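Derivation of every value follows stated rules applied to the coordinates shown; laboratory data play no part. In this text the structure is predicted, and so the values were computed from the model without any measurement. Cβ atoms are built from the backbone, for glycine too; each structure is taken alone.
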Structure P
Amino acid sequence: MASEPGSPRVPNEDYASVALPAAGRGGALVVLDGVTPPPEDVGCEHDVPWYVTRLGGALLELSGSRRDLTPSQCLAEAIERTARAHGPRCDLSHARTPQATVVLARWDESAVEYLVLSDSALLVEGTDGSVTPVLDPRLDRLWPAARALPPVERVAYLEGLRNAEGGFFTAAADPSVAHRAVTGTVPREEVRALAALSDGAGRWTEIFRLGDWAALMAVLRAEGPRSLVARVRAAESADRDGATFPRGKVHDDATAVLVEF
């Protein structure tokens, strides 16, 4: 695994962790991409790194220890635990209370379970070499309308659709959002590898079009996650003004986790 902040002067708002139980028959991975808040007050005394660390730690522990819970139930409980850890001065009803995108995968001898919420990605490589991306398409569906608006109106438009019906969803303080996630199960015998990516690492495919998801998986397996992040950084630096590849940030936090069975 590798995780790198977009700028060395700003804390990394991504989170990645993996659990491999002592029995050696299963495991879990969690990747979170914290949502950078606007500069104005968001009604909370905690920052995004605090939130993703709390949520990620709780989600990994629950995914590994509570096999009786589905991935959605694990996420709901992790969100609730994290909400309880906030203090009385935190307004959890604020639209920009600390929040994050989520990728969760859990496996044992028989199955691989997964959950994806918002614009991070999970890649499932089959034993036949095929690569299937597991994506939450809600935010992408909103972009055509958003791009037609001036920048200020675009931000307001998307903010109005955050965690709202007809919009897109992120993990914040409401545990019910867990049931909005994309979930599924694949027989373990059909899976050769998994890759979890924050959207900063997924830029290699989604923004810079340097290869499809199968090509990205090939880079990960041949060179490792740190090399993928370095490739993304090189592409970002080559288009620093965003003229060729428009994007919200020149450099974004980038995280990649590769699991090979």
Structure Q
Amino acid sequence: MTIPTFDHCEVSRDDRGVYTATIANAKSLNILGTPVILSMTEALHWIAAQDDARAVILRGTGDKAFVGGANIYEMAELDAAGGRTFISNLRDLCEAARNMPVPTVARIAGHCLGGGLELAAVCDVRLASDDAIFGMPEVKVGIPSVIHAAVLPGLIGPGPSNWLLLTGENVDAAQALKWGFVQFTAPLAELDALVEKTIHGIVESAPAAVRSQKALIRYWETSSLEDGIARSVEAFGEAFDTGEPAEYMAPFINRKR
């Protein structure tokens, strides 16, 4: 397989079908300007179209930041129309990550601020170094936090969300873990091993079942409880058309015998 070249995203793939999308050639702290946003979006759409994809790791270059925020030098020059265009592009990047058909894991080292925190928020799993810093500083530079800041109350509750969005202050990894924004933390030297532990669980599971589970999770976010349960019944039945239940249950059955 030949992986395309993207100006601001380095895409790699291992032999398990695990893709890594690394923000590249950006300003220090992996700042999200329009060229970076558009390139990352293009790369994520390409990965989503790969039938062999089992999981996607999102990360920044280096360990000083996952993403240090959006480019305030670019935003400072915008008018209202330009602002809508800029934030719409960032929305599309976050949507590309949120709608990935396979699990996404955000590897968070260093700063995770503003648009970077929103990008992390739409990933399925967030794993951080224990010295990571989290914040939504937009109100401090004259703009509200928008787009996927809207998922924060569902992730960490209204109280923590209000604190982040209204104060613009940062929290450390321990607080982000306590709030449930990140699932686990580790010393920086052990972060990649922590990511691999999660990835291993995904790739050892049945690929069609994982994709089905991811689709259900997304469906449940907007469906009523009744519709979510009804769709789950259909997905359960459809799983038996894939042959995976017989294949993946066999070792457990044979062990019992």
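Of note:
- Mean count of other Cβ atoms within 10 Å over residues 132-139 from the coordinates reads 18.0; which among P, Q: P
- When FRET efficiency 1/(1 + (r/R0)^6) of positions 12 and 228 (r between Cβ atoms, R0 = 30 Å, to 0.05) is calculated for each of the structures P, Q, the largest result comes from P.
- Of the structures P, Q, the one that 0.75 was derived from, the read-out being FRET efficiency 1/(1 + (r/R0)^6) of positions 28 and 180 (r between Cβ atoms, R0 = 35 Å, to 0.05): Q
- Structures P, Q, by Cα Rg over 2.2 N^0.38 Å: label with the highest value: Q
- helix-only ellipticity at 222 nm (-39500 (n - 2.57) for each DSSP H run of 4 or more, over all residues; to 500) from the coordinates reads -10500; which among P, Q: P
- Of the structures P, Q, the one that 15.9, 51 was derived from, the read-out being Rg and Dmax of the Cα atoms in Å, for residues 100-155 alone: P
- Between structures P, Q, the greatest calculated value of relative contact order in percent (Cα under 8 Å, 6 or more apart) is seen in P.
- Label whose coordinates, when distance in nm of label points 7 Å out along Cα→Cβ at positions 76 and 236 is calculated, return 5.8 (choices P, Q): Q
- When Kirkwood radius over Cα pairs in Å, for residues 20-163 alone is computed for each of P, Q, the largest belongs to: P
- Comparison across structures P, Q (criterion: distance in nm of label points 7 Å out along Cα→Cβ at positions 4 and 60) gives the highest value for Q.
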